[in-house]
Structure I
Amino acid sequence: MADLTVAIMQPYFFPYAGYFRLLAASDLFVIYDCVQFPRRGWVHRNKLIDAFGEARWLTLPLEKAPQDVLIRDLRFPPNAAEELAERLRPFPVIAAATADTEHILAALRDVRGSPLEYLERLLEITAAYCELPWRTVRSSTLDVPPECRGQDRIIEIARRLGATHYVNASGGRELYDADTFRKAGIELRFLVDYQGPLASILQRMLTDKRDDLIRDIAASSVTG
């Protein structure tokens with residue numbers, strides 16, 4: 001059986017560059033959409049620099065939903081495009097598009113489909129900009145039982161995909177046990193600590209040199 005390295009992560013809204021190391025380090029990236037939406041997380045929001053030079057939240061407009069709503073079941077309100085356009089007004093960087101990045105801002109404003117579909121489009125466009133592979137699957141397509149949670153859920157997803165290795169960001173070292181993964185026939189690996197800027201990759205794509213961003217992600221992709 002050929003080796004298969006899998007990474008699993010929630011779909012974040014223009015996350016920091018370190019997030020994309022998982023794409024670089026895996027053969028298959030699992031969009032983790034079958035879990036509860038974290039309302040204080042990074043699925044629907046990120047920070048950009050406003051006109052006063054301060055980091056300020058940019059939050060996607062979402063329909064009201066039960067506390068336990070899954071990421072895959074989120075929905076936009078009917079006026080989402082207009083609401084998002086208004087929320088973009090405080091950020092001068094949004095007007096800084098070049099020929100290389102104008103399609104990114106067009107995708108940012110293109111609020112259609114579900115939030116999951118929207119976030120997938122943004123991640124894919126960002127991966128292409130950063131010259132990263134885009135080989136993905138949604139976790140919700142794997143029919144993992146809802147009672148399977150935490151580490152067991154991650155292992156079951158990896159097992160159903162035939163993974164031989166699972167790679168996680170370095171921050172997950174306290175969440176996962178290598179012996180438990182090994183008993184399931186999967187080797188657990190972690191990325192080395194990310195040393196680059198923590199700013200939203202949208203901010204960086206619009207202000208940093210593209211080659212510098214690509215090198216930043218590639219230099220941090222070695223597992224350890």
Structure II
Amino acid sequence: MKLELISVHVPKCAGSSFRETLERAYSTDAVAFDYGDRPVDPCSPGNLDPVGYVDRQWPTIEANIQNKLAVHGHFRASKYDFAGDSCARITFLRHPVDRLISHYYFWLSLPRHGHSLQDYLLDHELTLIQFAQLPYMQYFYTGLFFQGVDMKRFDFIGRCDAMPTEIERLGTLLGRRLEMRHTNINSYAGYQEVRRHTIDDASTLSTLKSLLADDIRFYERALS
């Protein structure tokens with residue numbers, strides 16, 4: 001088997017649900033999962049020593065995708081550039097404001113698990129605006145997952161707010177029958193209500209749009 005698909009799972013962009021879709025479409029044995037880089041953790045080895053980390057991980061990277069048709073996970077979009085253009089590259093994006101709100105409340109509800117940025121959020125009881133001011137959140141797309149990446153290399157960029165239609169479109173592109181069941185619902189108690197309240201607050205929404213302006217421009221360009 002030869003790698004056919006590279007799927008970048010941006011956190012809080014329906015990637016957990018899509019993971020199951022890939023397993024059903026390709027079979028569990030044909031999909032490699034890559035969640036070890038922890039790109040959103042400032043203290044992860046990949047952020048502390050990017051070049052050295054890749055050099056040390058190279059045997060693991062090769063072994064992980066050997067005899068696989070697809071790879072899916074939390075990794076910078078440039079990680080699998082070595083695979084060339086014969087692989088289809090895909091990702092799903094969510095409006096940066098909506099993605100940030102979901103991320104914030106998800107981390108508030110998630111037990112500590114050794115993630116330095118989540119620990120910082122909890123230790124300092126950051127507000128949503130303070131959370132948005134963190135560079136790793138403010139430039140989530142442009143500074144982390146897609147930094148320096150030519151998005152024209154992606155064969156598919158899906159909208160999280162139109163998943164049924166987008167899954168059908170992707171299935172046509174890949175020539176595979178895709179079925180998606182929504183999982184990983186935000187576990188924060190009353191999340192939908194607090195999200196609506198945040199979106200309806202004109203001052204908060206304006207501040208978030210200003211802070212996330214670069215990522216919003218990226219999002220709009222990527223989907224145009």
Structure III
Amino acid sequence: MIDTGIRTLVAEDGHELTAYQALPEGEPKAGLVLIQEVFGVNHHIRAVADHFAGRGFAVIAPALFDRVERGIELGYGEADLARGRELRTTIGWQGPMMDTAAAMRAFDTSGKRVAVIGYCWGGSIAWLAATRLHPACTVCYYGGQIGDFKDEAPHCPVLMHFGERDHIITPDVVQAIRQAQPSVEIHVYPAGHGFNCTERPDFHAESAHQALDRTLTFFDTHLL
């Protein structure tokens with residue numbers, strides 16, 4: 001049985017933030033920093049953390065919205081999306097990078113390698129973690145702002161998942177990322193944006209399962 005709870009992290013600027021933690025039964029294989037969508041560390045993100053913990057990983061999901069307001073958990077309606085985007089814009093990029101680094105440091109005492117995995121907004125942050133921090137590897141699910149930072153150089157292996165019917169990340173954006181980052185492993189699925197989330201209209205089970213299989217294989221190669 002996995003062990004779950006809330007812990008406190010401290011970023012390099014002194015900011016204290018909460019994080020959801022899910023630990024496996026027994027010795028963890030490695031550490032995963034799980035980066036949220038624009039909907040906060042909500043039920044879905046906790047479920048994803050629990051799933052990876054069930055596969056033997058120690059998982060920390062930092063609450064990036066704590067820099068604006070604590071305890072934010074949004075749903076997937078239009079008003080929730082608008083609120084999440086507003087919070088994302090207010091926070092910017094520097095704070096989330098420091099918070100991601102704080103989550104990575106939280107694994108130091110375990111002696112395990114650490115990867116970063118992110119979804120939606122978190123997918124873009126996972127890409128920036130690859131270029132600005134030094135995780136063992138990163139996995140980016142449909143990061144809508146990756147194209148804005150496609151020319152930054154990653155310091156670790158990176159895996160990206162996109163949906164070919166994504167109305168936010170169009171095929172030309174994915175192609176531009178491919179051209180800018182030929183060493184990055186990129187897969188495109190017959191799905192829309194947010195296809196991994198069971199609580200979103202674009203959930204696509206087949207694509208989600210295939211992306212998970214590829215993610216676990218990627219971790220086997222670059223993390224374990």
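Using the calculated result 0.55 for FRET efficiency 1/(1 + (r/R0)^6) of positions 36 and 100 (r between Cβ atoms, R0 = 25 Å, to 0.05), pick out the matching structure from I, II, III. Don't jump to the answer; show the numbers that get you there.
Details: I: 0.10; II: 0.55; III: 1.00.
Matching structure: II.
Could you figure out which one of I, II, III the value 2.8 for distance in nm of label points 7 Å out along Cα→Cβ at positions 148 and 164 was computed from? Considering all the candidates, the number was obtained from III.
Tell me which of I, II, III gives -14000 when you compute helix-only ellipticity at 222 nm (-39500 (n - 2.57) for each DSSP H run of 4 or more, over all residues; to 500). Going through each structure in turn, the value belongs to II.
Any read-out appearing in this document is the output of simple, stated calculations on the displayed coordinates, not a laboratory observation. From a predicted model like this one, the values you see are computed outputs, not experimental measurements. Cβ atoms are built from the backbone, for glycine too; each structure is taken alone.
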